[in-house]
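Since every read-out is calculated from the coordinates, none of them should be taken as a lab result. What you are looking at is a predicted structure, and each value in this text was computed from that prediction instead of being measured. Cβ atoms are built from the backbone, for glycine too; each structure is taken alone.
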Structure P
Amino acid sequence: MISQLTLRFPKKLIETLKNRAASEKTSVNALAERFLDVSLQAPAQDDDYIQLITNPDDTVRHLYRKIILGETFGRQAIRRAELRFLMETAHRSYRDASAGEYVRLPVLETLLKISFALLTWQADNGLPVDSHYIQRTFEFETESWQDESARFLRELSPAIDPGYAEILLRPLASGCFTLTDFPDEALARIFTPARLRQIFPLLMRTPDWSFEQRQDFIREMRPLLPDMNETFTADDLRFDIHIDGQRADVPSSAGYLVPCLYLVVTGSNFVMPHGWAHFAELYRLLKVYHTVPEAVRRLSEGYHVSLSQPGAVSKEAILGFDALRVSVPAEAFDRLVHLFIERVEAGPLSEALDVLRTLYGDL
């Protein structure tokens, strides 16, 4: 059946079609039909990316298998459209996060190193560089890109909130660096597997999954984490970090247990359990305080966790977990921060946390 459709074309194009049809001894309609059919069957430049953003849940699953599990099966590890999806999703994670939180500096540094490597490659290979945009975003004084980039990374403060991180990531996420301009070998040197693994937790903050959907995702990927416990005290405050994982005394035939972290805060007259979101935010806050305490806001209000430093409201530090407020003497608070960072950054617990970040997400 032939349907009627009226289309309007520029006069110049009509003349070109008539001339081409006459030279091929065919009708204008037949020629136009052939050209349209061929054009519609050929993939557009953004078709691959459109498919990824149309099915983001499937894309996240696919990228987890590629980046975290390394299941490439001999194919190209990461396509340009997938890299674009990763960078734009990482930017969205910072954009949508609570302004009062802090981001993990190593992750942001990795994203900036990727940006600066792309920038340097563009300049070295004679491609156009949006100098004004780059200089305005990073406050570069000159166009000596390598020197300015190195200086920027050296002077980067550990205390960075998501709002500033979002600004720094705009060139990478906005198309300032067109990945189609870069050869495969250059992209492979810049987007290394180690870098992609480090930024992957940002991807896991964005899926709008219910608790059940995330549980199903984890069961499908089946990461193996052992059962783990860590306990430490400061003054009368006790922190228990427990990871539900695969127990050595339970046979694998008993079924797969979804790994999950619990942070239990116990005081003299209360016991309060928290999950991954509180733990991850607390770690980022205390990590900054441990590194540069003077850079942390005297009254820091995050999404789940808050901190009033000693001297801000009272002589004691006040840690907040949602509506709960815990007063800790200044000396005991410093000891608590030191113990917390020491325990979670070393040994099997640190390795387990890296796995959990790829499942539950982290800034």
Structure Q
Amino acid sequence: MMYVPMLKTKTEELRVVKELQFCFSNNIIPLFEIINEMYQTKYKKDSNGAFIYEQHKTRKSKVKAEPTEDDIITLKKIYDLVDGKLMFIDYFRFSLKKYGKKVSVKNAELSFNLNNSLELYKKKILETTKYSNMIPVVSLKPECGFPKAELKAFVSCLQKNSPHVALRITEEWIDDTKEVVQRLRETDFLLFDVEEQNPELKFMEIQELLDLQPRCKIILLNSPRKQDVKNGEYPEHDKTDLINNCARFVAKDYELDGYGDYCGLKDVMPTNDGSNGMGAALALLYDYKENVFYSYCKHDTSLGTAGYTLLIPLIKADELILNPAGDCPAYKTIHSMPGHGSWRTWHHINAKRYIYQTYKNLNL
């Protein structure tokens, strides 16, 4: 069974990858959803080649130069993070209908540009073929399509340039991609994404794909933590049934090659909204053997991240249950934190715990 952790290229997700790159192997292959470019930092110089400085209260600092296309280091940065291991690269297009109109243009500029230009989308995907360990992903979803004839030609082009190609589709695209699916090789992947829907209810669609008798590997993707379930709806200190982790068993029952999800995080885009420090502190610690999340939540939203101060003792008290071997990197982070941490810190902890639990238990 293969597991595909899906990670958007945001700060906390990349921190997870940096710390857990040893987990990635032939049966755990990360999928990066690239929503923005990363650039090499450069600084302005004057006509004599000297750095230009600007005053900031008591100190001076160099002035950053406006990044150019030549300064893009996104793929190289990700390549370095996983130390040359196999990975999926999905240049992420999205629908405002799904993610809302408050998506931050600044923090998802590339995704906005990809939405508006199929040629740019194709160009970016082709760039991944320069790296032998990167699997280019062609993704089709509602409002983010691909002309049928052009899709066939583009996938064929990718196959000539890469040992692996992945086609990621939602159920709306099953009929229009059947011919392409049947042309996928044994080294290729079909990523069937049911998004927030219950994978157990997708038996007809899964069987329809299996009836095509594709040679490629089939991975079931899902997003079991719902966008519209707020932090405060989770139990204060108990296992939660608000996250349905059944995809692993559905994949096994249908003899699929694997499953994937967002590692205990929501499938959300960065937005312009701010919490103003308010919100229900929430920690979700996954247990692979029980296939359930342990929920720790402080419902008093006025506390914001300070609520974690009250949750940490509860999490530590459960360590004999959740970390009997004493090797969980999430618990290591919790024990080493000087304070209660930020929202990002706990996103990091949730995802890190999930990936490591899967890594430890997947082959048992």
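A few points about this structure:
- Structure responsible for -15500, with helix-only ellipticity at 222 nm (-39500 (n - 2.57) for each DSSP H run of 4 or more, over all residues; to 500) calculated and labels P, Q on offer: P
- Looking at distance in nm of label points 7 Å out along Cα→Cβ at positions 174 and 294 for structures P, Q, the greatest value goes to Q.
- Which of P, Q yields 2.3 [distance in nm of label points 7 Å out along Cα→Cβ at positions 142 and 166, calculated]: Q
- When distance in nm of label points 7 Å out along Cα→Cβ at positions 22 and 134 is computed for each of P, Q, the largest belongs to: P
- When Kirkwood radius over Cα pairs in Å is calculated for each of structures P, Q, structure P comes out greatest.
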